[in-house]
1. Matching task: 41 is the computed value of percent of Cα pairs over 16 Å apart, for residues 62-109 alone. Pick the structure from P, Q.
2. Upon calculation of FRET efficiency 1/(1 + (r/R0)^6) of positions 86 and 126 (r between Cβ atoms, R0 = 30 Å, to 0.05) from the atomic coordinates, which of the structures P, Q produces 1.00?
3. For volume of the Cα convex hull per residue in Å³, find whichever of P, Q sits highest and give me its label.
4. Work out which structure the value 14 belongs to, where relative contact order in percent (Cα under 8 Å, 6 or more apart) was derived from one of P, Q.
5. Suppose helix-only ellipticity at 222 nm (-39500 (n - 2.57) for each DSSP H run of 4 or more, over all residues; to 500) works out to -24500; of P, Q, which structure was it derived from?
Structure P
Amino acid sequence: MLRPRGFTLIEVMITVGIVAILAAIAIPTYSQYVLRARITGAVSNLSSMRVKMEQYFQDNRTYNNAAAPPCGLPGTSVAPLPTDANFTFTCPTLSGTQYTVLAAGTGTMLGAQYSIDQNNNRVTINPPAGWLGAGNPCWVLKQDGSC
């Protein structure tokens, strides 16, 4: 006599249920991990831009120079703005003694804004959607608003 081979419907449904529970936990956690990685890339670019601006100031004793602007497009300035797939970088404030570099989110990071200035003030203007910490005097790197 041959034994039937295969799985019963109950066994398959239990397996599907376990996989669904694991996916319900893993997918949001992974999404938050990816979001934090994108933010880390943006704040890293802001930090490197600050170093470039300070080097420019050491050489020229000003943050703004019409002949060789420190903050601008690659190839047209001494300290070109970084490029990133998830953030655009601008210098909304640029004078002889002051600057602000702003990272504004695009795509899935739309609405997130981080900045740094000549005094190394690191500000979270707007965290990503659903995160706490708007206006924090630090870069919010976690959903609970902590830095």
Structure Q
Amino acid sequence: MKKIFLAIALATTGSLSVAGDDSLTEQAIEYRSGLMEVMGWNMKRMGAVIKGKARYDQAAFARNARDLNAAAHLDMLAGFPEDSDDSDETEAKSEIWLDWENFTAKLDKLRKETDALARVSSGGDLNAIKARFANVGKACKGCHKEYRK
């Protein structure tokens, strides 16, 4: 979990300290981008195992699943203040704020699925893990399809 916080801090504070005059909206966009980077990094590593492109190491997979789960449980909504969709630096669609309730429901779904993946990954049953990983992927895509440019 400490690695995730450090990765997000490094992803966001490096550019924040250089651009100390950034607005809170720009900082929020950087924060959510950092979160997405951490989540994507872990998904790619696990995805390579699921696709048979990388060797299955139960401990490493479980660690990636825990890190993904920890990132999903950070205050992601803080990275989506109103009117943070008009920046050239974001892929967020305005539909997020037009249907906030659905957006937050999708985040809840993602959190439940990453909880389940982390739990199953600690057991080492690759077939069960594959099913849970697919559910996490669906939760990610469900939000991206609707709310990402």
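Bear in mind these aren't lab numbers, they're just calculated from the coordinates by the rules spelled out. Since the structure is predicted, the reported quantities are computational estimates derived from the model, not experimental observations. Cβ atoms are built from the backbone, for glycine too; each structure is taken alone.
1. Attributed to the structure labelled P.
2. P
3. Top value of volume of the Cα convex hull per residue in Å³, among P, Q, belongs to structure P.
4. P
5. Q
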